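S.K.: Structures given as structure tokens follow.
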Structure I
Amino acid sequence: MIKRSDVGLEIEFMSKLIMAATGEIPPTLKITGGIIVNVLTGELEDADLILFEDRIVGIGKSVDYPECKTLNAEGMYLVPGLIDSHMHIESTLLVPQALACVLLPHGVTCLLADPHELANVLGSKGIKLIASMAEKAPLRIYFQIPSRVPTAPDLEDSGAELNLKDTAQLLKIEKAVSLGELNYQNLLSGKRIYLEKIALAESIGKITNGHMAGASVKEINACVAAGLVDDHECLSQEEALERLRRGCAVMVREGSSERNLVAILSKMQKKISDMRGLMFCTDDKHPDDLISEGGVDFNVKEAIRIGVDPIIAIQMATINAATHFGLDKTLGILAPHRKADVVILKELESFEVNSVIFDGKLLYHKGRLLYLYQRANIPSWALSTIRVSQELRAVDLVIKVKGAKRAKVRVIKVIPGQIVKREMCEWISVKKGIVTADPERDLLHIAVVERHRCLKQVGKGFISGFGLKEGAIASSISHDHHNLITVGTNPDDMLLAIRRLKEIGGGFVVVKSGSILGELPLPFAGLLSLEPADKVVSKLKRLKRIAQLLGCKLKSPFMQLSFVSLPTVPELGITNRGLVDSRKFKLVDPILELE
């Protein structure tokens, strides 16, 4: 990206913009014959788009510009580069340079990223590292500075902590736009630190993003009153309307395991006449889904498919997000002075991308990516983050009881395609003092093993929804603490999976009968791969197929697994400290009754 920090150079550049706009000097690129989608007025305008270096300097055919390089967009539609209003780079499993190769062909040029996962493993050093890497990628990446590291201080153990001083420093990063998603449970806990962080952000002109999954109307009122200005956790249209009516913007999410768009937007235009409070996000999306479906371009397509006006859908992916984050002076609209991030569509309704220009440079054209991935250099301190106690044994991963033949236990019920979980209660057999899994009833062991400080500390419970008939799967991604999490039919395979995660520096593993069937290493903080997207996707698809052969029913088992641990989303979560009732925000005993 072009940077001009010197005031003298900036003034000189502005002079050139004026001359290029008036035709005194040649522009660097003229896009001719296209139909410009004006996201401010809702108009479609037959006009040329004139670019000078990384800026737009003109619209229209009335100015006689000098000879310059041209790009023919005859009969095609020009829209601004798409903006993902809230996402986690870590969930893509890719470093920014590799992620750019995936998103540019889909017209996504700007990300508003919350590096919450890296922060929970590596602290402020991790955020600064990913910010420096982002500068080398052809994506416009802004940061929502994590507000809660750790998320649940009394319920989990993460690898780092961000105090008020750390937050103040990070909010001053050039590309920092907001204080990141703040759980309503944290905000309403009475702990002063969260109010101090909101006040700090507001004092320097930054907004605070919300996270209000399962919040009541009274709690929403309290959160908005305290300064939370948006939420990406709506599951229904009524939830979205409750927030919009209170001046809280809604980020409509389509991730790998959280599919909320249809439920929120169906016939929404018949309910409200002003859609400016709505924008699109992916939140958490794996690379295979990004390649096959897309990023927020998929949101746009889905919205159009269910009847949302195409112009409004495009506004939700561009100007709405830019305005919400105060970036509309440079992004979100095809107009003079704005950055030259342009997506050329073959058709408006199908949203098929023909070409993508980023920073004034053509980087994708007619199915060909004109940018090559360059492997990122990661410091050693960010590659050695998995620490597991050598004393850990298989029996430590399961629930033990004395003097009982069966136990009534709390069970985490996974809901496919949703981040929320439900609480079930089931009777399970006890054999030799161990409450055993029952794969035929889809009642499996789940365990979370501390991995940051090599503590022999394990949270244990039962889960339903994965459907495994044999073996185990495990991951080093478990929101938000990112300890090691495993689901399985037996403790021996679960332990092997945990041990293998340590050996490969983190990632995903599938095990059966004492053998490792497949793995995807994620050595950067146990969260990200250093390989290009095609290799990561190939390994991920193979793991999914293997998991399905073991009986797994879920479309995105590893994404779903990463959210099972979340202690802040209804109704149950599980951390290295144990089972968490997220409604009461406290640890609970997985055993309810013994017989």
Structure II
Amino acid sequence: MTDSRPSTAAPPSSRVPHWFLPAVFFLLLSILLVLPFFWLGTASGHDFEFHAANWFDVAYQWKHGTLYPRWTSWTNHGFGEPRFIFYPPLSWVLGAALTILLPGPAVPIVYIVLVQTFAGLSAYVLLRNLASRHAAILGAAFYAMNPNALLITYMRSDFAEQLACAFFPLLLLAALRLANLLGDSHTRSSTVLFAVSFAAVWLSNAPAGVLASYSMALLFSCVALFERSWRPLLWAGGGLALGLGLTSFYLLPAAYEQRWVNIGQALSAGLVPVENFLFTEGNDPEHTWFNWIASISAVSLMLVLGLTALASRRFSAVSTRPERQRATSMALLLLGTAASLLTLRVTLPLWTYLPKLRFVQFPWRAMSVIALVAAYFLALAVERPRGWLWFAVLLALSVPLAGFQVTNTWWDDDEMPTMRGAVTSGTGFDGTDEYDPLGDDHFDLPAEAPLVRILAPGDEQDSPAPKANVAVLRWSPEHKEIHVDIRTPGRVALRLLDYPAWRVLLNGKRISPEHPDNSDQMVIPVEPGSSDIRVDFERTRDRKLGLLLSTLSALLAAFLLASRRRKSDSRVLRNRLSAVD
């Protein structure tokens, strides 16, 4: 590696962008990653049904005019839940678009290929600023095919976290530029690029967003310590604030409305950090077995990180590298070391007391950070004489690991057609514990229920239901209209769970619906005669405020970029005038 930072600009005579051939290479690697799908079916990992349900539900709502869903139509077998308020949008937007464009079995294949190709390309863009071209390609290839990527692809099917990992390299690149570690002077555009990348991680996966937040805080703290200055922390604070502002349309409602759901179920048995440190054994053999597989993947990444860091000789006492490059390597080594320590039980106090860190659930999720730092040091090691042997060794180790995961996951040819059929047939999907409205137990909801059912009055629950004429005038994802003609008092039970964002009007007057004893199903008492019921999913105050903050943040980001362009144009004009003089 030369002393000067490698230039990413293509030679003037080149007609092909410098990133094009690497992108083709990463595309081929990603296709290689999904080859088992073509003869074994769909790898149905732990989270597959959850994400596939999101995709089909969102696609269904798009067809009914709801462009940004908040309430699901088909979870809890049609009773719904406020899942899309709490789950970040980027992965389900991409997945839903693919379900519309492609046949079902092709959707997860194309999703993985697109995301992993992007992961390789974003890692290449990062490493090209830190290493030579061939080293950047090999380091990025490792990142696209690292053990964590294999685990997500074959055994976890966490498509949202996979997308977040693809944005991580761009976030790190923006952070290094913002910290002035790449030789560029700090500019307003650096703050904007950092904020946008940070927001992209949060809008992909919330646990990844938490890890990214703590990782960036540690990185900038290291830089501030090296430089003995508070300025890097001020830059980071501005970038993080702007990034969180951009995500406010999602993050603010997700944080505020947790009080309306059973969010504590996200930390139920088996999902807490103390049960998922490396090589932890529990009472569930399947959980223990998977934890060991994840632990082996994490340890392999730690070994790659440690060995390549030593091989790079970046920390040698006789190193002639510029101080900025040594500072970059030291900061990233500390970041990788901290992420590695987070996977061990010794860090339990951090998981217990640091805000929101416990919602990451699985300490081995820190592999997303370890893998990126390992890719960086691998690129440095590759630059040394015979450094390409590193990649050959890693390839020889990765193939058995991939083969082991392929043979230990669940493959299903009919997974996607079955999930699509759950929508077309109207049977819907299972709900989730943590997004169940407060006071409800979704396991008590009937798997098959009509849109509207007439019940006897509350004080005559054991009596037969009165006869009535019911007309469902509208039943869209966020709007319901029902007309009821009934001769005696009764109750109208809707196939819908109650939630504070629902506004219920009975003959034009707002009311609070009743609920059965064992669920939060919406039940509306009606008097004899004709009744018009209208139920609409309102935009609550927290959603309005979140949208306003995101809009203001986007305008601020646009202003910062525009002012930078004006400043650049003024500098060019002054240079031209000086040349004329």
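A short reminder: the numbers here are calculations on the coordinates, not readings from a lab. Here the structure is a predicted model, which means the values were calculated and not measured. Cβ atoms are built from the backbone, for glycine too; each structure is taken alone.
S.K.: Please compute mean count of other Cβ atoms within 10 Å over residues 41-48 for structures I, II and give me the label with the greatest value. Present the calculation step by step, with values, prior to reporting the outcome.
M.R.: Details: I: 14.4; II: 19.4.
The maximum falls on structure II.
S.K.: Also, quick follow-up: Can you say which of I, II returns 39, 23, 11 when semi-axes √(5λ) of the Cα gyration tensor in Å, for residues 353-432 alone is computed? Could you put the intermediate results ahead of the total?
M.R.: Working: I: 51, 24, 9; II: 39, 23, 11.
That value comes from structure II.
S.K.: Upon calculation of relative contact order in percent (Cα under 8 Å, 6 or more apart) from the atomic coordinates, which of the structures I, II produces 15? Numbers along the way, then the final one.
M.R.: Working: I: 15; II: 19.
Considering all the candidates, the number was obtained from I.
S.K.: Comparing distance in nm of label points 7 Å out along Cα→Cβ at positions 57 and 449 across structures I, II, which is largest?
M.R.: Numbers: I: 6.1; II: 1.5.
Biggest value here belongs to I.
S.K.: Of the structures I, II, report the one carrying the highest value of mean count of other Cβ atoms within 10 Å over residues 345-352.
M.R.: When mean count of other Cβ atoms within 10 Å over residues 345-352 is calculated for I, II, structure I comes out on top.
S.K.: May I pose another question? Supply the structure label, taken from I, II, corresponding to helix-only ellipticity at 222 nm (-39500 (n - 2.57) for each DSSP H run of 4 or more, over all residues; to 500) with the calculated value -8000.
M.R.: Working: I: -8000; II: -18000.
Source structure: I.
S.K.: Shifting gears a bit: Where is distance in nm of label points 7 Å out along Cα→Cβ at positions 161 and 273 largest, in which of I, II? Each step should come with its number before you reach the end.
M.R.: Working: I: 5.3; II: 1.5.
When distance in nm of label points 7 Å out along Cα→Cβ at positions 161 and 273 is calculated for I, II, structure I comes out on top.
S.K.: Computing P(r) over Cα pairs in 20 Å bins from 0, in percent gives 21, 52, 23, 4, 0 for which of I, II? Intermediate results must be reported in sequence, preceding the final value.
M.R.: Working: I: 21, 52, 23, 4, 0; II: 19, 48, 26, 7, 1.
Going through each structure in turn, the value belongs to I.
S.K.: Of the structures I, II, report the one carrying the highest value of mean projected area of the Cα convex hull in nm², for residues 209-392 alone. Provide the component values of the computation, followed by the final result.
M.R.: Details: I: 15.2; II: 13.3.
Once mean projected area of the Cα convex hull in nm², for residues 209-392 alone is tallied for I, II, the winner is I.
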